[in-house]
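No value in this document is a laboratory result; all are computed from the given coordinates. From a predicted model like this one, the values you see are computed outputs, not experimental measurements. Cβ atoms are built from the backbone, for glycine too; each structure is taken alone.
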Structure I
Amino acid sequence: MPRITIRKPEGPIRATVHLPRSKSVSNRALIAASLAGDLSCIDHLSEADDTRILYQLLHGKPRVLDCGLGGTTFRFLLAWACVQVGKEHVVTGDPKLLERPHDDLIHALRVLGAMVERTEAGYLVKGGRMEGGTITFDSPISSQYLSALMLIAPIMDKGLRIEWRGTQLSRPYVEMTAKTMRHFGAEVEVGETLIDVNPGRYAASLFEVPADWSAAAFWYEIVALADDAEVELMGLERDGWQGDQKVARILANWAGTLDRVEGVRVKTWMPEVPKSLPPIVDLRSTPDLFQPLAFTMAALGRSTTFAGLDNLASKESDRIAAVAETLSMMGVHVVRHERSVTIQGALRSHDVTWSARNDHRMAMALAPLALVLGSITIDDPDVVTKSYPGFWEDLQEAGFEVDRSDA
């Protein structure tokens with residue numbers, strides 16, 4: 001299997017990084033733009049695999065919609081296909097994708113009037129008019145279920161009311177969906193436990209996709225672990241669109257953030273007060289930050305408990321197990337609880353190839369550990385194309401030595 005070795009820079013890190021555009025925002029905007037009848041109104045789409053596949057499928061509209069490994073792509077297209085009146089689609093993907101939990105979304109679509117049938121090839125969807133109405137979710141394992149329904153709700157005859165009870169995971173992504181929908185003319189309100197979408201229609205409107213805070217998190221990890229780093233993250237804004245901008249606040253004692261006209265500048269921060277974190281870091285709203293934050297705290301030798309990890313076992317990898325097993329092999333004491341993980345101790349270097357677990361975020365979170373270990377080798381380097389195709393090249397531009405091999 002291909003692998004990649006990353007070695008720490010010899011001197012201070014000075015870099016200007018053109019981050020990828022947000023695939024989360026891109027995917028939501030693509031569904032809304034498609035329902036408005038004009039995909040060309042979106043500027044600066046993400047180049048991530050998930051977005052590229054979604055665009056191709058919405059543009060070509062083949063009968064078989066093969067989503068690869070993209071969970072968001074799959075769930076959004078499943079809902080989109082339900083409102084394609086008179087059209088029949090098979091929504092499918094990699095076997096690993098089909099094994100991930102989707103049943104609650106499919107049940108909700110059927111209750112609201114959709115015709116969805118499980119087949120050996122995937123899910124057969126017969127598009128038609130959907131009546132809409134009210135649907136209830138009690139502690140759904142993924143906020144993508146809610147976003148998928150919200151995006152097609154303006155097309156429903158009665159619109160949609162979602163009652164969102166129990167644990168609310170990844171709420172900022174639901175807010176992101178609502179903001180995207182409003183840009184394209186939808187009337188939607190997100191309350192504490194109720195989401196209301198009025199019936200109506202989308203209108204094509206020029207939409208620019210922002211830079212990706214999920215990708216920025218790995219640069220915050222780099223700056224926090226470096227002795228001397230200053231990184232310009234171009235196009236990044238602290239505008240509240242993306243929940244993962246929380247990383248700037250969590251790592252503020254190690255990586256200071258300065259707002260710039262062109263983006264943000266992140267630099268190694270040496271405060272006079274002792275560096276610390278709250279005893280428990282709650283990631284219920286921002287679970288994608290778990291991997292970069294867990295490896296950062298372990299590399300800094302900081303004892304930390306991460307909570308709100310309810311749905312991480314059902315991502316591209318079991319992210320809780322992946323982080324826990326990797327850190328344990330690195331000499332860190334890890335205690336897993338039902339919905340949280342506590343890490344204690346410092347990293348030890350090992351001359352092995354670390355597994356990315358077929359997970360783009362795992363690979364990118366491991367790479368900055370070269371700053372502490374001197375070097376690190378990771379398998380399956382191309383997995384980063386799922387969200388950040390130019391990650392390794394950006395590391396190299398920042399002064400890291402990056403060597404790929406097929407061994």
Structure II
Amino acid sequence: MSYQEVLTRRNGALFFEDIPLARLAADFGTPLYVYSRRALLERADRMLTAFGDRPHIVAYAIKANMNLAVVRTFVERGCGVDVTSRGELERALAVGADPSKIVYSGVGKRADEIDRALSAEIRMFNVESLEELSIIDQRAKALGKIAPISFRLNPDVDPQTHPYISTGLKTSKFGIPIEYASKAYSQAKSLANIRVVGVDCHIGSQITSLSPFKDALLRIKSAVLQLREEGHAIELIDIGGGLGVEYSGNDNPPSAEEYVDTVLEVVGGFDATLVCEPGRSLTAGAGIFVTRALYRKITEDRRYLVVDGGMNDLLRPALYDAEMRIEVDPHRDGTNENWYVVGPVCESSDCFAKDRSLPPIEPADLLAIRDAGAYGFAMSSFYNGRPLCAEVMVQGDRAEVVRRRQTIEETWGGESIPDWGE
């Protein structure tokens with residue numbers, strides 16, 4: 001089952017929901033991120049509904065898109081939140097997330113971050129090392145708390161995705177090897193300020209096949225059976241996230257329903273609450289990145305289309321060599337030509353598309369890069385002194401700024417020039 005399109009063409013012009021792209025660009029400027037509230041809700045509802053009456057928590061992986069309006073949309077629908085830093089935790093709490101639906105992941109939790117999560121009484125920490133476990137126990141004791149934990153178990157499964165976002169192999173910095181689970185849980189059980197509540201597994205991101213998920217789940221199932229035999233209370237089974245999206249048009253990721261069906265098939269028989277951590281699959285297809293053509297530069301070897309958005313605004317193509325679909329507005333009849341779509345940042349890697357076939361295009365035309373709602377603005381910076389762009393949320397024919405464009409002066413806010421007395 002596919003999702004309803006949010007970016008459509010009407011009489012040659014692109015519309016995002018019911019608003020012409022040209023109007024969004026005129027009203028809010030470019031470069032610009034635009035999100036569809038309807039699409040966010042549709043994706044959340046399908047994931048939530050897929051679990052049926054099975055006890056579950058859909059903990060939105062906030063790192064994918066941290067905008068408060070986006071997170072609030074999911075929280076109001078009943079989602080929890082998966083966080084990896086105090087900053088993400090505070091954002092979740094700021095929009096009213098239920099602490100009993102917050103899980104804290106990540107390999108480098110600082111003592112102050114642990115303290116804040118304990119005081120907020122989150123549902124559980126996903127622990128990634130024995131030294132981390134020891135610090136959580138110490139901080140819980142100092143605060144008079146009992147820390148609920150699961151271990152992130154590394155099943156050594158190849159997720160068949162980009163190596164930068166592969167997290168389940170034995171060479172990964174994430175988690176502990178699944179064969180060490182008994183020892184780790186035994187140590188946790190011996191600590192007075194630790195309460196074992198579950199197991200966790202996350203093998204990577206942008207996964208487009210169910211086979212790696214199922215392989216990992218089968219190994220987690222065996223681990224849960226063994227841990228329960230050893231007397232550990234496993235109340236929650238966190239299956240992670242990682243469900244892919246259709247970036248290039250060639251990808252064919254499983255649907256939310258197919259994903260959940262696989263989860264229920266393997267671990268649905270346990271008397272435990274199932275936790276999943278979708279991020280990209282909830283937000284990517286709900287957002288676009290809008291940029292305006294500035295110049296055409298044609299050499300003997302290549303045709304360059306220079307746009308006003310750069311890799312500081314949208315990093316995925318430069319970082320992962322990711323292919324993302326591009327639409328041109330307005331549409332002009334004529335023969336397609338191949339372009340290298342590049343930005344103004346002083347790096348050769350500042351390239352959104354290489355040798356991409358596009359319809360006729362003129363300076364000042366708009367380009368909409370699809371599936372930019374995840375790991376777009378969240379990974380942006382003001383490199384080259386370029387202000388962070390604006391974010392807008394659309395519902396029907398209404399558009400609201402959910403982050404205003406940064407001013408140039410704000411790019412040096414917080415900096416100071418010492419007086420050396422010379």
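Compare distance in nm of label points 7 Å out along Cα→Cβ at positions 104 and 248 across structures I, II and report the one with the greatest value.
II
I, II: which one has log10 I(q)/I(0) by the Debye sum over Cα atoms at q = 0.13, 0.14, 0.15 Å⁻¹, for residues 216-319 alone, as calculated, at -0.47, -0.55, -0.63?
Traced to structure I.
If you rank structures I, II by mean count of other Cβ atoms within 10 Å over residues 24-31, which sits at the top with the largest value?
The maximum falls on structure I.
Using Cα extents along the principal axes in Å, for residues 112-183 alone as the calculated read-out, with 33, 27, 21 as its value, let me know the right label among I, II.
Answer by label: I.
Comparing mean projected area of the Cα convex hull in nm² across I, II, which structure shows the greatest value?
Going through I, II one by one, mean projected area of the Cα convex hull in nm² peaks for structure II.
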